[in-house]
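Below, each structure is written out as structure tokens.
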Structure P
Amino acid sequence: MSWKPLLLTFGMLFLVAACSGSSGGDGNGSTSEAPEGVAPTSAPLSSNATGTGETLEGGRFVRLYVDPPTLDPHLTTDATSAQIIVEVFGGLMTIDSDLNVVPDLAEGWDVTDNGRVYTFRIRPDATFHDGKPVTAEDVRWSLERATNPLTEAPNVDQYLGDIVGVDAKLSGDALEISGVRVIDERTIEITIDQAKSYFLAKLTYPTAFVLDRENVEGNPKNWFRQPNGTGPFRLTEYKVGETLVLSRNENYHLGPPILAEVEFILSGGTSMLMYENDEIDIAGVGLADLDRLLDPTHSLNAELTRAQPAFSVQYIGLNVNEAPLDDPKVRQALNLSIDKQEIASIVLGDQVVPATGILPPGFPAFNASVRGYEFDPVRAKQLLKESKYGDDLDSIPPITITTPGSFGANVSLDMEVVLQMWEKNLGIKAEFQQTEFATFLKDLNKRRFQMFDIGWIADYPDPENFLDILFYSDSSNNHTNYNNPVVDALLEKARIETDETLRYSIYNEVEQIILDDAPWIPLWYSGERYLLVKPYVHDYFQTPLIIPRLRHIYLTDK
């Protein structure tokens with residue numbers, strides 16, 4: 001789902017997460033939560049805070065953020081945008097704070113014995129922000145809009161492609177999705193091509209969110225500046241580069257938020273200084289400040305909170321169609337020549353964990369026996385010599401790695417060290433190129449990069465969300481152009497396998513094959529994330545996935 005801007009400390013993304021900058025930057029491009037990155041969060045925070053006082057009905061929660069690349073749910077691919085979108089919009093299903101897939105606009109559903117036909121019943125109290133009831137026709141129209149080729153939803157095939165007729169609609173061979181049928185005002189039927197255990201989870205992704213047709217068609221170019229969503233918050237103010245304000249939806253069907261407003265400061269600033277000056281209620285803790293804040297005698301130590309790692313991975317993508325990355329031995333050599341442990345410890349202060357594979361620790365189907373490349377510069381040099389380019393460095397085409405970031409911004413130190421290691425251990429020199437995050441995402445989706453630095457944060461807790469969406473040869477999110485028929489066949493088999501143990505073992509086999517083929521250089525998993533949270537802020541949930549969470553926050557008077 002979600003591309004995240006580089007150092008995940010979900011969605012990242014972006015995330016895709018849920019998020020931009022370089023791999024040493026903060027996860028969602030936001031300076032307010034540097035180490036936690038764009039991943040908003042799983043389980044409540046571990047905190048030493050001892051705030052007391054009377055609960056306030058209302059109040060404003062303030063944080064530092066950056067402009068989201070988009071506020072259109074059907075166009076989002078990054079975690080920075082997704083963190084706002086999940087608060088304003090919703091779909092048939094959502095993910096709760098315990099990471100369960102649960103009903104949102106749907107109050108329930110039935111599934112046929114063959115697992116292919118889902119009949120959803122819309123909640124009678126589900127309304128848009130203007131009070132208009134949500135109907136089955138709204139759901140149908142939203143799915144049709146997302147799959148309309150003119151909408152140009154970047155990854156709609158990945159998240160809605162299981163529905164019968166979506167492929168035909170996307171290719172222009174059909175005007176409507178044959179597998180979607182309105183039964184009555186509050187009932188909609190969706191037929192998928194094969195029984196798939198993760199289908200409901202896919203409906204939690206913004207591409208499946210329900211929009212108001214009148215709202216969209218009334219102002220096609222800018223409707224999302226005044227969206228009529230269904231989520232717990234309404235977007236009531238958005239000044240690009242200045243501020244974004246969400247206000248409580250009193251009629252939210254899952255229970256209205258306690259907060260009256262949430263303000264996102266978009267004008268920039270130093271989060272630690274702003275936190276200490278009481279300008280914001282939460283601040284990410286960077287490496288430079290962590291040691292002093294961990295000191296129990298420090299005045300802010302009681303406000304320091306710790307959250308579990310996000311379900312995300314930072315990586316360098318290698319376009320296997322671009323020389324010299326078209327040779328697997330070159331890709332393997334690039335992997336082997338990076339001492340990730342040294343970078344993680346010395347450069348990044350052990351705030352990240354060196355990635356040994358693709359699936360992050362603790363994620364469904366994670367298997368520690370599936371491993372990529374340990375640091376081995378001797379073997380790396382030998383593989384480069386064995387490649388079709390040999391050890392003649394002059395014969396190796398130039399390499400450019402593209403990272404998200406504003407023009408003139410400093411490249412993250414960890415990426416600088418990676419390039420230094422390639423030069424030292426292989427004699428290969430690579431150059432950096434930086435592009436603004438929204439532009440980066442567009443070029444990424446068009447596969448314009450030779451090599452790129454980005455992160456991926458899970459959208460839902462299933463290995464299909466990593467391995468199938470990012471590596472299946474026909475996937476629109478396969479930005480490395482990776483193509484292995486054996487992997488494709490195994491992924492197709494895993495999609496319909498009903499035995500979870502067997503299904504996960506298939507994904508383990510797939511992951512190992514992908515690592516051996518080396519279309520990626522996995523860099524970092526998220527480490528423990530530290531934040532400062534004001535003592536009057538309560539129930540700021542941190543989860544490893546991007547979920548609606550702001551409605552749970554409440555403030556006290558001290």
Structure Q
Amino acid sequence: MTSSAWGLLALFLAALLVLAWPVGKFLAALCNERVPRWMQRIEAPFYRLAGTRPEQSMHWLRYAIALLAFNAVGAVFVYALQRLQGWLPLNPAGMGAVSPDSAFNTAVSFVSNTNWQGYAGESAMSYLTQMLGLAVQNFFSAATGIAVAFALIRGFARRGDGKARGLVGNFWADLTRITLWVLVPLSFVLAVFFVSQGVIQNFDAYKTVQTVEATAAGGQTLAMGPVASQEAIKMLGTNGGGFFNANSAHPYENPSALANLLQMIAVFLIPAALCFAFGRVAGDLRQGWAVLAAMTVMFVAAVMVVIPAEQAGNPLLGALGVDQLHGALQSGGNMEGKEVRFGIDASALFAAVTTAASCGAVIAMHDSFTPLGGMVPMVLMQLGEVVFGGVGSGLYGMLIFAMLAVFIAGLMIGRTPEYLGKKIEVREMKLISIAILVTPVLVLAGTAVAVLAGAGKAGIANPGAHGFSEILYALSSAANNNGSAFAGLSANTPFYNGLLGLAMWLGRFAVIVPVLAIAGSLAAKQRLPVTGGTLPTHGPLFVSLLIGTVLLVGLLNYVPALALGPVVEHLVLWK
């Protein structure tokens with residue numbers, strides 16, 4: 001890595017740490033249900049509408065049913081909005097109804113916090129659909145993930161005195177408070193900043209302008225729209241769905257280097273802050289620091305692979321004498337598919353950020369990365385989106401691995417494993433196994449179906465190892481609720497819209513339900529005192545054990561598939 005790359009990484013991490021600390025403190029207060037009276041008065045109408053009382057804690061099963069029902073209604077609403085948008089207002093380009101399979105895929109995508117897009121936003125979605133359907137779900141899907149993290153944190157924090165067996169909080173109160181007091185204020189501030197940088201925010205009709213090189217069509221059409229408001233929550237909520245097809249590579253979404261830096265910080269802000277909130281609510285800040293340290297170490301290691309891989313360039317171009325330097329390398333590195341205004345360092349760092357978190361926004365086409373450079377974003381998703389991960393989902397995913405790590409340590413020393421004073425027993429281990437194995441099954445089985453089915457192979461534009469990588473990336477992105485794509489696969493077909501939609505829904509909610517069940521089980525357990533035989537879960541030894549568990553258990557399932565895709569392609573490229 002060059003000195004400029006190290007400097008950018010250091011600036012990014014330092015700014016993230018400074019901003020995440022106060023946000024984590026506020027999130028801890030919300031998790032502990034400590035809300036000032038003036039906030040309660042504003043919230044009250046929403047609770048009356050939902051027919052609930054915020055102080056009335058729910059059993060984990062009731063919490064899960066409320067969560068699933070709310071998100072199912074959201075999916076139906078977004079689907080209907082797309083199918084009817086041709087007859088609805090705020091449609092300046094006169095866009096018609098979205099096809100049934102694409103509408104299904106998009107509805108599931110935005111409700112599950114995946115935001116996979118098989119369409120071009122500026123030519124397929126009206127302003128009303130973008131705002132009322134997609135942007136609203138950006139808020140609600142993010143709030144859903146944070147609410148699940150709150151439930152699991154409470155499971156660890158509660159004493160289990162027998163009076164509150166399986167109670168993990170009130171879903172409606174969590175959803176309301178997270179949306180009102182975290183996501184909306186932060187998004188408003190960030191949207192105003194984006195407007196100051198040049199991100200558009202209007203309801204104007206599309207504009208036709210004359211380009212420098214006159215065209216027979218009479219000019220170029222520039223899409224307008226309320227972009228800044230959607231851009232803010234797409235980053236803060238680790239959603240990633242762009243207003244435009246080019247996503248954050250589009251100058252109307254990401255106009256400056258400063259805006260680009262703030263977008264990356266916004267993606268990691270809440271996932272990092274939740275680590276601090278976890279430590280505060282658990283009563284030991286060191287626990288939060290340990291989780292954050294494990295995430296940061298894995299993220300920095302990924303950056304140290306992807307940036308040098310892209311700086312190395314493409315040897316095939318060097319052999320052709322294209323920008324030849326020292327016989328085989330390009331002086332500017334591998335700039336294919338990247339914006340010149342961002343360059344190698346920012347593009348590769350953004351790729352690591354957006355796939356370490358469950359975001360999916362892009363400023364460069366990952367399909368054009370070198371084989372190893374493209375493998376890094378794929379691996380970060382396949383780890384289970386726990387390296388910071390999505391808002392809420394990153395933390396509860398990492399806590400699942402933390403419980404597995406203490407279980408493995410308990411096996412080594414012949415002691416019943418416990419984490420934060422709660423015993424990890426047979427029931428918890430069964431649920432942990434389900435939560436960890438859901439996504440690998442979806443990714444690998446889905447990839448197998450796609451490469452065997454004629455409809456799946458029809459979408460491949462690049463045969464061989466790279467085409468296989470495109471399919472593997474798409475299923476990894478969908479099942480892990482990331483939403484980014486290699487961009488070389490023709491995925492907007494009934495086959496892929498159905499397959500990826502199913503992977504997105506199960507990848508989200510087939511993990512959330514076991515996590516809530518674990519939260520309810522832990523909440524009922526008594527918290528044991530620390531003894532001489534208790535495994536410390538806040539020092540470097542546990543951080544190393546946690547990282548090893550994530551890498552061995554989370555990644556080992558994918559090694560054969562990775563060998564068939566990016567590894568083979570790398571060996572062929574550099575042979």
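No lab work stands behind these numbers, since they all come straight from the coordinates. Source: prediction; values computed, not measured. Cβ atoms are built from the backbone, for glycine too; each structure is taken alone.
In terms of percent of Cα pairs over 24 Å apart, for residues 206-397 alone, which of structures P, Q is highest?
P
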(request) Consider the structures P, Q: one of them gives -19500 for helix-only ellipticity at 222 nm (-39500 (n - 2.57) for each DSSP H run of 4 or more, over all residues; to 500) as calculated from the coordinates. Say which. (result) Q
(request) For Cα extents along the principal axes in Å, the calculated result is 76, 57, 46, so let me know which of P, Q that is. (result) Q
(message) When distance in nm of label points 7 Å out along Cα→Cβ at positions 174 and 302 is computed for each of P, Q, which one produces 2.4?
(response) Q
(message) Given a value of 3.3 for distance in nm of label points 7 Å out along Cα→Cβ at positions 54 and 550, calculated from one of P, Q, which structure does it belong to?
(response) Q
